[in-house]
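Scrolling down, you'll hit the structures one after another.
Read-outs: derived from the displayed coordinates by stated rules, not from any lab. Quick caveat, the model's predicted, so the values are computed rather than measured. Cβ atoms are built from the backbone, for glycine too; each structure is taken alone.
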Structure 1
Amino acid sequence: MKRLFFTILSLSCFGLAQAQDAAGSDASALESRVETLETRTSTWQKIAARLPRFSGYVQAGYQYSDEASTFFLKRVRLSLAGDIVPKLDYRIQFEFCTPRLVDAYIRYRPFTQLGVKLGQYKVPFSTENTDYIPTRLEFVEYPLALQKLMGFSDVCGLSATGRDVGATLSGGFFKRDGYCIVNYDLGVFNGAGINTKDNNKTKDFVARLTIMPAQGLLLSGSYYWGEYGPSCFARERYSAGVCYDRGPLVVRGEWIGGRTGSADGEFRSDGWYVVGGWRAPHHLTPVARVEQFTLDTSDRSACLQTNYTVGLLWTPVKFLRCQIDYTYEDYAASHSRNVVAVMFTGMF
C-alpha cells in the first residue's frame, strides 16, 4: 500500500514538473514574441517618422462685379513635409492652377534662439504675408498694399505670391507660456521671384522684428531693401503693424510703404488696412476690412484707391471653409465698383 502511495505521489510530482516546464516554455515564447513585436513596431515607427506627410487644399468660387462675372479656381495646392533628422525638416508645395513650385526648403532649428531656412518660401515681411496663409485668412483677397508691395502683383512687375529664393536666420527670446516675447527674421533673397535665378549681382535684404507682450497680441515691424532687374532698379519696402488674435476676437492693422525705381524715375507708394472680426457661435465669423492704397504718393488725387469689405466666414466642418465677401471699391480718378466673391476651400 505504501509502495502504491509513493508511486502515485512520484507520478504526480513528475506531471506537475512537466506542466511547470511547459508553462515556463510558453511564457518564454510569449515574451520572445512580444519583444519581437515591440522591435518591429519601433522600427516601423522610425520609418514612418521619416515618411513625408501629405496635405493640400483646393479653393474655388464665383465672382460678380459691375463689369463681369466668372467662376474661378484660385489655388490648388499639394504639400509634402517631413523630418530628415530631429530639428531638421523640409517642405515642398506645388501649385496646380498655374503649374509651378511655390515652396521648397529645408530648415534646421538647433535652438529656439537660432534657426536657418534655405530654399524658396514666403518672404518674412508684414503680418499677413508671414502669419496668415490662405487657409487662415478671413477674406478671399489679401489687402491691396500687400499685393502691390510684396510680390503678389507688385508695382515693380513681380508676380511671386510673396515668395522668393534665399536664406533666413530666425529665432526667439524670452520664452513664456509656450511662446517667445521677442522674435526676429533676417533674410537674404535673389529678389527675382519664385523659380527664377537672380538677374543682377546684388542680393535683397529683409529684416522683421515682432514683439508679443501678451498671448495673442503681436507688434511687428519689417524692412526690405533690394534691387530688381538687370538695370538694378531700387525696390525698398517697410511696414509696421499690430495684431490681436485670440479667442473669439481678431483685430489687426498695418501700414506698408515702398520706393520703386523704374526707367521713368523713382516713385513712392503706400497703403494701410484695418481688419476686425468676431468668431461667433455655430462656426461663423463676420469680418470687415477698410483699406487704402496709393500707387504714386506724389499725386494721391489720381492714384488713390479705397476698398470697404464686409464678409462672412463659415466653417461647418473642420476641413471646409465657406466665404462670401462684398467689396465697394472707390477710385479717386474713376468710377467706383461693386464686387461680390464667394469661395469654398476644401482641405485634406
Structure 2
Amino acid sequence: MKTHRLYYLDFLRIIATLAVIMIHVASQSLYYTTDVHSFTWQSLNFWASTTRWSVPIFVMISGALFLDPKKPIDLKRLYRKNIWRIVCATAFWHVFYAAYTFLFEDRRKAVAVHLLINGYSHLWFLHMIIGLYLLVPLLRKITASLPLTRYFLLLATIFSIVLPTFFGVYNSLAQYHDVPFAIKTVISAFSGLTTSFYFNFTLWFVTYFVAGYYFNHVTLTKKTRLIIYVLAILGLIMTFLGTNILSLRYNDRVTPLYNYMSFNVATSALGLFIFIKEFSRKIDWTGKASRWTHWMIDLSRLTFGIYLVHFLFVHLLTRFGHAFEHVNNALIAVPIISILVFILSLFTTMGIYRLPWFKDHIM
C-alpha cells in the first residue's frame, strides 16, 4: 500500500542532524576550559543552547512515523527490521568507538571495556530508541484514542517536563546556596512524593515519542499555533540567557536548562516541529520543487549514518586539527566546523552505503 510521504519530517531530520553536530562541536574541551565570562564561552553556550531541540525533534519524527494506528505495523517486522537493525548498529559502533578511543585517545583497558558495554558519548541515543521501539505496540493502543493520547501527554508534561525542570534547576542552584532547612525538607519530601507515583511509562523521551504522533495528526488553530510559537521563542531565549546568567552568577557552568526534558527545550522543539509542518503545507513538494525534494529525501535517508560517524570527525577537527585555533571566533567557528563535520560524515556514509551488508545492518 502506497502511503503519503511526510516531506516535512525529512527536512526536520536533516536540520536536527546538523543541530546535534553543532551541540557536540560547541561542547568540546574549549567549553569546559574557557572562562564563562569570556566571549568565547558565551558563543559556545549560544550554539549549545539554541540547538537543544534537535534530539526531541528526532524522537518526535519517530513517533509520527511509528505510532499512527492507521498504518499497520507487524510485530515480527518491527523486531526483525527496525529493532534488529538498531541492535546491530549499536553493537558495531560500540566496538568501533571503543577501539578508536583505545588507539588514539585513552589506552586504559577499563575505559575501553566501559565503552564496549555502555557506548561512546552520542550512542546513548541508540539505546533510547531501542527502548521506544519496544513500547510501540503498547503506545499504539494509546494513540488509537485521541482523548487517551491527550491524557497521556498531560501526565507526561507534568511528570516528565514541568516537575523535572523545577527540581533540576533547584538542585543545581542548591549547590551554591545554603538553603534553609525548612525549604530543603519540603522540597526533598515533595520530590520523594512525586517519584513515588512511579509514572515511569509516561516519563522521559516517551513524551516526545507520543507528542510526535499527536502533533503530526491534529490540526491546531492559528491562535494555538501562535501561542506555541511564542513559547518556543521564549524557550530558546530562556535556554541561552538562563544558562548564561546562572553561569555568570556562580562563575561556573550551570546547565540544568540544557536538559532535553526541560520545559524550555520542550517548547522550542514543539514550536519548531509545528512551524515546519505548517510551512511545508505551502510547498508543492511534487511539483516545481520535486528535484530538490528528491535530493532532500536522499539526504534524509543518510542522516542516521551521519549521526553515527560524526563524532569521529568532531574529534579529528577539534582535538587533532585544532579547528578552533584556525577560526578563533567561536561564534563563527561552531557553524563552520559543524558544516565541515556534516559534509565529511555525509561522504563517509555514502561510501559505507555502497557496501550492502553495512548499509542494512550498521546504518
Query raised in the report: Just checking, which of 1, 2 has the largest value of Kirkwood radius over Cα pairs in Å?
Result: 1
**Report entry** Top of 1, 2 by relative contact order in percent (Cα under 8 Å, 6 or more apart), largest first
**Finding:** 2
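Any idea which of 1, 2 comes out highest on distance in nm of label points 7 Å out along Cα→Cβ at positions 182 and 334?
Working: 1: 4.8; 2: 4.2.
Structure 1 gives the largest value of distance in nm of label points 7 Å out along Cα→Cβ at positions 182 and 334 among 1, 2.
With mean count of other Cβ atoms within 10 Å over residues 62-69 as the yardstick, tell me which of 1, 2 scores highest. Could you put the intermediate results ahead of the total?
Details: 1: 12.0; 2: 21.0.
Between 1, 2, the highest calculated value is found for 2.
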Query raised in the report: The value -23000 for helix-only ellipticity at 222 nm (-39500 (n - 2.57) for each DSSP H run of 4 or more, over all residues; to 500) was derived from one model only; which of 1, 2 is it?
Result: 2
